[in-house]
Structure I
Amino acid sequence: MSGALAERVFAHKLENVGFTDISIHERRPFGLTDAARYPLFTPDLIELMDDVLPAAQKHEVAIAITLTAKLPQ
């Protein structure tokens with residue numbers, strides 16, 4: 001799955017549809033160059049973000065998480 005939600009909101013939504021034992025295994029920065037690989041981020045948007053974001057923020061525009069969860073039978 002992928003999405004752009006706050007971690008706690010994402011976990012809550014998983015719980016709402018029945019997942020249990022949600023466990024975050026990894027958090028890693030998601031930078032501007034990572035975003036450019038996804039069609040959601042058009043070249044125009046990447047250019048705008050590159051112009052607007054301070055250099056120190058370009059390497060971490062979001063956090064990517066890896067998690068596991070169980071769906072009871």
Structure II
Amino acid sequence: MNPMAIMQLAQRWSVFQSDHPKFVPFVNAAKDFVMKEGSILELKVTDPDGKIVTTNIRVTANDVETFRMLADLKDAE
């Protein structure tokens with residue numbers, strides 16, 4: 001991976017966290033009870049005109065490991 005792209009992503013993540021301060025605490029609160037194999041994660045997006053797009057995934061063992069690795073990265077900050 002391009003180190004510059006990683007730095008830019010880190011900066012964008014910082015901006016995202018600043019713009020949406022409730023997101024990280026929500027993920028931290030939910031990770032231990034939601035991020036289990038077989039859980040369903042649902043994402044719903046509503047545009048300004050009221051159009052809705054919804055999708056979901058069933059969490060796999062690979063997903064659990066990915067979430068754990070991401071949480072470890074956050075803890076290392």
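Any read-out appearing in this document is the output of simple, stated calculations on the displayed coordinates, not a laboratory observation. Keep in mind that this is a model prediction, so the values were computed, not measured.
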semi-axes √(5λ) of the Cα gyration tensor in Å was computed and gave 30, 12, 9; which structure, I, II, did it come from? I
Where is relative contact order in percent (Cα under 8 Å, 6 or more apart) largest, in which of I, II? I
Which one of I, II has helix-only ellipticity at 222 nm (-39500 (n - 2.57) for each DSSP H run of 4 or more, over all residues; to 500), as calculated from the coordinates, equal to -9000? I
